[in-house]
Structure 1
Amino acid sequence: MNKSVLQIVSFAGFAGITVAQVPTYSVEVIATFDTSTILTGASEAGHAVGWQSDGLGTIRGYVAKLENGFTLLPLTSGHQSSAAMDVNSYGVVVGTSYEGTFPHDGGDPAYWTPDGDGSYIPGVPQQFNSLPSPLGQLKTNGGQIVGINEAGTMIGWSRYQGFQGGPTTQFFTDAPPINVQALGFEATVRDINNNNVIVGDGRRFDLNTNTVTELGAPKPVSTVGFTSVIGYAINDSNMVVAAARRATSGNDIYLSYIHDEANGWRPLDSSDIPTRFVGFYDCNNQGDVAGTGGILFAEENLLVQDINSLLRPEDSQWQVNLGFIDNQRRFITTAFNSTTNVNAIVMLIPIGGDCLADTNGDGMITPADFSAWVAAFNAASTSCDQNEDGVCSPADFSAWVANYNAGC
């Protein structure tokens, strides 16, 4: 991979400023937009999902991809608004759909399945009729699916009648839902990894074994402790990225923290200034993190405070935001081009790549990377392009074999 020398802040308590080599990125436009557009999820195959305003008070879910551009998701019968929350590498999108104009207020959990011809088939899973609550048995009124993994496991929450919240729920396309709260997960789910482990607040929950893991809260910083955490992202090693809530009544409430089994809680940036608002959080299987305070490159043990400093000079006209980071260290995010005044959903691609044969991004080259290459080929993902000619074609299979044999 081509590198550039930048000033980077050392990570997690290593004092001072150091100079190190980190990836340089090119900007590839996935789709442009000219109305309010929110990005909420991304897949390893390069899908981006979220919702967009029509300018008249109604929002619609969308999916976008480099090869296909921007697609508004079709509505289920009788509904007029939707929001996409997550997507897996097979292009299955999950979120919510509603008969009114704003689905977050009263929408049903929803999913969209690719039809093989570039469009999507909408669906609503089975839901509860009623659920036990602290106020007794309450009717349910929709909910949301907030996460889906590569196996297609869908996780979200059900809405109590008259309330905006409700218990974490596992949804299915062809079976009744499961009340995960009743199994011991007393938290609001935010993310799911490929081992069927979910995270929410200060808890993890293994859907395979129905096991709860309490993560607790970080140790106090100086004289201020922490009351709770909001777990936002979890990778396949069960590393969690969270917003830690400080015990203060001021606006300096949240700090970004990471939790893993070896180290417990540690700050993303020990010099970070607490903020009133929860920031953007995501992590990949290498332990890289995109969060308030910057981007942690785990292998280099370094934190980049400004993502724009990583762009190659040719793309300096773009002002990019923090976004979702995948196992190839690509980012999917939103950006503004100060030269053309264009807003866009973009993919930031590491120039060259450290190890092209490592198509599953686990830091090793093994036979499992062949299956990952086949999946990338079928999905026309950029990781399919092993000869770096800009297209995904059968010639990339021979190139992958050569890259595999060459090692990294």
Structure 2
Amino acid sequence: MKISLNMKWHNYRETFPINYSRKFDKKIPEKYQIEVTNYEHSKLETEAKKINKNPYQTEDQEGFILESKGLIKFFNQSTINDIKLSLESFGAVLIKNLPVDKNLPDTPKTGGNLTKNYKNSFVSESLLIALGNIMKSEPYNFRQEGYGSSPLIDNIVPIKKLASQKGAGGFKNNFPFHSESAWHRKRPDYIILFGQRGNKKAKTLVFSSSQLSKEILSQINNKDFIKSFRLKPPDLYIQMESYGIPLGTDKYSFIPPIQYLNGELRLNINFNGIDCNSIQFLNFLNELENFIEQHYYSTVLEKGTALIINNKITCHTRTGYEPLFNGRDRWFLRGYFKNDLWNSDRKQVREYLAKFSNLGWIDDSQNLNHKFIEYINNPKLLKNANPEIKKLADKAMYLTPNSDSRIV
């Protein structure tokens, strides 16, 4: 689909500022809540404790992932079937009564990665990987997360200096609904949020494509609908470019907020990062946002609960809340998972491959080698590079992830 770059684009959020109160509160239906049995709980905890690798240390990650995936065999088959059914029909499922690490330390003061000795066990992290394996999906992360620390698994906590941040670390604002990284070439298929400590006023909200009204769906048949929207990256990702962390994907994704794709009604929502080329469709977006704000379901990520989200057919967000910064604040793990993670985007950078080779960034199979992986593991190396190297590095990122790194 060809989009004219000369087209006039209108920022949706500037046109329609946030004006909702989030007073609506309807819990996720019971049929999409699954409580593991006490036997499953005990067996999962025992087996997870046997994994002695640290997921926050690069050299341990692949071993940790392999062993954690094996925990799937300690879930009852009925539990696995119910999880899959919920994710296919509604798009979200809340798993309860999961084991967490004993003697959990204070909630970290910063998110993202954890220092080597911050925790002495990783029961929750291993179960998060096991849950992802139920959908046969692979864990990965974006290089911008954790302000460039980009761990395999993110620790999401309130951070004072990021109080109004539109994303991880923020807490003061009612964050708008979004489909996670919908603009990115490696958009997650699933997101798993695993509660370590809860805050009853911090609610996670979910909306499913199955809830859309006939009136809204009737409007997507307009012949101009599909070419009237563009999604863009979060402000944080744009900010990270100045720190030497290139996007590694197209800046804009020209996809509509609702679309039929392979017979599935898909959501591509980001009310804080979408532009539109007409007043008609700006009004449609506002109608859609208001509808979602009146029909979402909510839950609280308590200790030992995990919310699995099908990122193709749902959007989600959180309410604002007030942390106490007393070491017992809200804390959850976040994992991104994708089914076709290792599929290459080599065709997108075919014209640059010779230049990558001249710089010594790729091997004979045209895969990124350790010389380039250094730029992924240490973004500061790119900050002071010359403009041409930065441009080429941005393009080389299209070849991520590879076998040496799960960072995109």
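Taken together, the values in this text are just the output of simple stated rules run on the coordinates, not laboratory data. This is a predicted model, so every value here is computed, not measured. Cβ atoms are built from the backbone, for glycine too; each structure is taken alone.
Worth pointing out:
- Parent structure of the calculated result 14.7, 44, given that Rg and Dmax of the Cα atoms in Å, for residues 99-210 alone is the read-out and 1, 2 the choices: 2
- Answer label among 1, 2 for the case where distance in nm of label points 7 Å out along Cα→Cβ at positions 203 and 355, calculated from the coordinates, equals 5.0: 2
- Structure responsible for 13, with relative contact order in percent (Cα under 8 Å, 6 or more apart) calculated and labels 1, 2 on offer: 1
- Comparison of 1, 2 - label where distance in nm of label points 7 Å out along Cα→Cβ at positions 35 and 115 is highest: 2
- Identity of the structure behind 22.6 (criterion: mean count of other Cβ atoms within 10 Å over residues 235-242, calculated), options 1, 2: 1
- Across the set 1, 2, distance in nm of label points 7 Å out along Cα→Cβ at positions 27 and 395 reaches its highest value in structure 2.
- With respect to mean count of other Cβ atoms within 10 Å over residues 91-98, the largest value across structures 1, 2 is given by 1.
- Test item: helix-only ellipticity at 222 nm (-39500 (n - 2.57) for each DSSP H run of 4 or more, over all residues; to 500) calculated as -7000, pick one of 1, 2: 2
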